[in-house]
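The structures come next, written out as structure tokens.
Derivation of every value follows stated rules applied to the coordinates shown; laboratory data play no part. Since this is a predicted model, take the numbers as computed values, not measurements. Cβ atoms are built from the backbone, for glycine too; each structure is taken alone.
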Structure 1
Amino acid sequence: MDIKSLTLDELKTEVSKLGEKPFRAKQLYDWMHVKLAAGYEEMTNLSAAFRARLKEEYPYTSLELVQVQTSAIDGTKKYLFALSDGNLVESVLMRYKHGNSVCISSQVGCRMGCKFCASTLDGLERNLWPSEMLDQIYRISADIGERISNVVVMGTGEPMDNYDNLLRFIRLLTDENGLNISQRNVTVSTCGLVPQMRKLADEKLQITLALSLHATTDEKRKKLMPIANRYSISELMDACQYYFEQTGRRLTFEYSLVGGVNDTAEDAQELIALAKKQCCHVNLIPVNPIKERDFVQSDQQAILVFKNKLEKKQIACTIRREMGRDIDGACGQLRRRHLIDGRKGGTQE
């Protein structure tokens with residue numbers, strides 16, 4: 001049983017099975033989710049016998065730091081963590097004036113096949129447990145000695161493809177007995193799994209849902225994102241409207257600008273037509289080039305022109321600040337480079 005993925009009530013049940021009083025569950029929960037203990041040995045107000053029993057019966061999730069890269073440009077940190085089975089995941093710490101934001105992975109690899117993403121090049125290995133998602137945040141917070149105030153589930157993997165674990169992760173992350181991060185400070189990204197988007201809407205959480213749109217017609221989207229062969233833009237927009245109706249939360253449309261592919265005046269007009277019908281914010285992303293693909297970033301002038309066209313039509317939009325470009329900034333790049341170096345018998349610098 002994955003003890004760090006249990007709610008406080010579930011933990012009380014497990015602790016009682018071991019013959020311990022219920023308050024021990026609260027102590028244990030506090031060590032895991034507030035004090036961010038890396039192992040049972042740190043839990044000094046629990047008896048040695050109780051800790052030994054826990055260690056014997058409940059494996060403890062604590063990610064091992066393999067590598068960290070720090071950007072010389074903006075201080076962004078990219079972390080590579082090893083899981084208990086030897087798989088690797090990556091996470092990113094971004095520092096803003098409003099606080100520390102962490103972008104986490106939800107899967108080892110990804111099976112969505114988006115053409116501009118390094119995460120999907122080696123396919124999907126497995127889903128992450130709630131504890132493995134949480135511990136990316138916990139290890140980073142412990143490493144820098146500072147609180148994390150914002151969490152973005154936008155790293156490697158498709159969060160909605162790991163729906164049940166994602167939902168439990170959100171519940172634990174925002175639990176008042178744990179880190180107690182506000183739901184409004186949590187963003188979950190999806191490439192557009194319509195049934196799961198609707199299912200999440202029914203939970204009526206106050207998180208932000210970000211849709212990786214990246215194209216304004218089904219034809220163009222199919223060239224970039226295989227998921228578009230399953231769900232049309234019309235179905236996506238209906239799901240977005242449903243999410244807003246159920247939660248009252250404005251959506252974010254993520255739109256990666258690829259030079260000569262989706263950055264034309266016609267694309268801008270089509271995006272305006274879609275966005276005008278939604279309560280949304282458009283986040284324009286200069287695509288982060290990866291060597292395995294031949295996509296190139298739109299030039300700065302084209303990006304500004306595209307943004308201005310949206311703003312003239314009163315579409316709320318921003319250009320995402322580029323962070324960590326000098327440290328394998330794109331999703332999946334650091335993990336992939338590490339894996340390739342390992343296959344070659346190489347070593348990390």
Structure 2
Amino acid sequence: MSTPAHPFASRPTAGRKFENATFWFFRVATYIILLAGLAVFGDIILKGSSTVFGAFKSTEHFPYVTNTFLSEAPETLYVFEDGGVKREMGDTEYRAYRESRIASALAAGEPAPQFKSESYVYSAGGIWPCIVGTVLLVVGSMAIALTLGVASAIFLSEYAKDGAFVRFVRLAILNLAGVPSIVFGLFGFGMFVIFFDWNVSLLAGWFTLAFMVLPVVITASEEALKAVPQGFREGSLALGATKWQTIRSNVLPYALPGILTSSILGIARVAGETAPIMFTAAYVVRDKLPWDVEKVSDFFFQGVMALPYHIYVVSSKIPQNEYTSRVQYGTAFVFLGIVALIALASILLRNNLRGRYKW
């Protein structure tokens with residue numbers, strides 16, 4: 001005697017088969033995307049780490065070791081043969097070596113040696129000015145974006161009365177979040193570089209990048225403020241606190257973890273943008289570091305080198321060869337590491353605040 005089927009057992013139907021097929025399609029697509037991302041990051045890490053870790057050299061002074069790729073400025077690479085030995089030297093080292101060889105030959109009464117070399121721009125030295133410029137651009141733009149964004153979010157969430165104008169402002173903020181970065185770059189070039197006459201400078205880059213991530217910061221900060229229970233506000237007001245005291249002491253501290261989440265998203269976008277800084281802040285080459293200025297005001301009104309723009313120049317504006325490829329991967333590896341470190345600092349601060357302010 002056969003056992004009757006369970007009345008609630010699932011039965012294979014056309015709809016259920018289609019649902020299972022759709023589930024597996026999206027699952028396989030997700031795995032493919034993850035594998036592709038791992039392949040890209042793995043390629044950058046493997047090739048970039050060999051460039052970075054292979055640049056360590058011993059020195060005669062403390063700390064007796066240095067990394068030329070992380071501590072020097074970009075230089076032209078010279079590849080030549082001397083005495084049957086193939087040598088690779090940066091511009092500074094090559095000139096000193098050539099002069100010393102010529103001087104020693106002349107002192108010995110021998111004819112000056114002839115050097116036949118091939119040069120490759122931006123393929124020697126390091127990326128120290130690019131690292132400094134990138135960190136300055138990220139920190140400065142995020143400081144401006146968080147200040148303006150949190151202030152705007154407080155007004156929209158706590159002070160503004162819901163109406164047609166406020167809804168229009170929120171819609172405009174959402175639309176700005178989808179504007180391409182090249183448009184913000186052209187806006188910054190027209191507004192800050194030309195109209196305000198700031199020229200290509202840190203200040204112009206800061207405000208351009210800040211305005212670019214401002215919609216994300218405002219939206220995330222407003223949602224974080226709305227997530228704070230209304231009872232916190234009512235209890236503070238009932239005890240005689242003013243509205244601003246209530247926001248400052250009973251609302252804003254509990255919204256900070258959510259606000260820092262927006263800063264993490266902003267950092268990831270700001271650090272990787274090339275088009276905005278190409279018009280407003282970035283130089284291809286700059287000999288001096290940002291703090292090598294005569295007046296303090298000159299610090300803000302000077303351009304800087306930046307990692308994303310350096311990668312763009314080395315990858316597309318000069319002839320490609322094995323030496324430029326080495327610089328590309330090394331720069332990308334360092335760039336990912338810097339972004340990860342800044343984002344990690346924000347995450348740790350957010351988790352610390354989240355553990356401190358609980359309700």
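Remarks
- Read-out Rg and Dmax of the Cα atoms in Å, for residues 83-210 alone, computed value 27.2, 91, structure in 1, 2: 2
- Comparison of 1, 2 by distance in nm of label points 7 Å out along Cα→Cβ at positions 11 and 67 - largest value held by: 2
- Identity of the structure behind 11.4 (criterion: mean count of other Cβ atoms within 10 Å over residues 163-170, calculated), options 1, 2: 2
- Value -11000, calculated as helix-only ellipticity at 222 nm (-39500 (n - 2.57) for each DSSP H run of 4 or more, over all residues; to 500), assigned to which of 1, 2: 1
- Relative contact order in percent (Cα under 8 Å, 6 or more apart) - highest-scoring structure of 1, 2: 2
- Label whose coordinates, when Rg and Dmax of the Cα atoms in Å is calculated, return 28.2, 114 (choices 1, 2): 2
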